[in-house]
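Right after this note come the structures.
Since every read-out is calculated from the coordinates, none of them should be taken as a lab result. Being a predicted model, the structure only gives us computed values, none of them experimental. Cβ atoms are built from the backbone, for glycine too; each structure is taken alone.
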Structure P
Amino acid sequence: MTRFVIDPEVAVRIVEKRVAPAAGHTLLAPTLLRSEVLDLLYRRVRGGELSEEAGLRLNSDFARLKVRYLGDAVLRRRAWRIAAEADMPSPNLAEYLALTLLQADALIAGNAAILRHAKGVVQVKPFEALLT
């Protein structure tokens with residue numbers, strides 16, 4: 001069983017492509033993922049990339065995606081430390097790294113900033129690893 005932490009870009013890609021993780025994979029995310037997916041879809045609608053109907057449908061599809069959400073004090077403390085040590089402007093991105101360190105086997109991310117900070121900190125896998 002492989003546990004992958006996913007970020008908003010990957011969550012949206014999963015629902016856009018209508019794919020399911022392969023048997024044996026578990027998706028994990030910090031609790032803030034729900035709000036970040038909503039924000040990402042809303043911005044795509046406002047930017048003209050998606051119709052409002054498509055954005056709302058993708059958000060509904062995302063709500064049905066089986067993800068284990070975590071956000072306890074240990075995770076938040078670790079995210080704070082990671083963000084401070086890396087001089088990140090916010091601990092939000094660091095939550096993905098902290099969760100990967102604490103609970104997962106690898107991170108699958110589409111956000112360039114998360115990937116940049118993940119280098120040398122956590123194992124990163126490509127999107128296709130979800131499907132095999």
Structure Q
Amino acid sequence: MPDTAANKLRPVWYNVSPRNQSVNALVSIGHRASGAVLFFGLFWLLYLLDASLASAESFDRFRSIAGHPLSKLVLIGFLWAFLHHFCAGIRFLFLDIHKGADIGSARRTAGSVFAVSILLTLVLGVALW
């Protein structure tokens with residue numbers, strides 16, 4: 001018979017790759033990541049706001065920066081981060097008051113957070129582009 005004390009000393013390997021996470025965990029991770037992206041991206045967005053308001057020359061510089069395709073992709077990324085953070089935040093507020101906390105509805109609402117945030121990002125991203 002194997003010794004159970006020897007088994008307790010073995011290291012435990014936790015597989016935390018996104019493929020092995022539930023959709024609830026992915027929404028939670030995405031909520032935290034999108035909050036961090038919004039926080040650190042706020043400095044660049046404030047720079048763009050300052051550049052658009054300072055003078056006519058700086059507004060032209062803002063238009064050239066914001067008109068670049070890479071800047072537009074970054075702005076669409078910020079748009080997705082905001083929409084995902086907003087939708088997940090509403091979901092977490094409902095979970096805080098114990099609405100939709102059972103496993104079936106929690107999975108449905110987590111999936112709807114991804115669907116709504118991506119759909120709204122596509123709609124508003126086309127308008128931004």
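Brief remarks on what is shown
- Which of P, Q yields 1.53 [Cα Rg over 2.2 N^0.38 Å, calculated]: Q
- Structure from which -15500 was derived, helix-only ellipticity at 222 nm (-39500 (n - 2.57) for each DSSP H run of 4 or more, over all residues; to 500), options P, Q: P
- Taking mean projected area of the Cα convex hull in nm², for residues 43-82 alone as the criterion, the top-ranked structure out of P, Q is P, with the highest value.
- Structure responsible for 30, with relative contact order in percent (Cα under 8 Å, 6 or more apart) calculated and labels P, Q on offer: Q
- For 0.20 (FRET efficiency 1/(1 + (r/R0)^6) of positions 11 and 35 (r between Cβ atoms, R0 = 25 Å, to 0.05), calculated) the corresponding structure among P, Q: Q
- Source structure of the calculated read-out (distance in nm of label points 7 Å out along Cα→Cβ at positions 19 and 59, 2.5) within P, Q: P.
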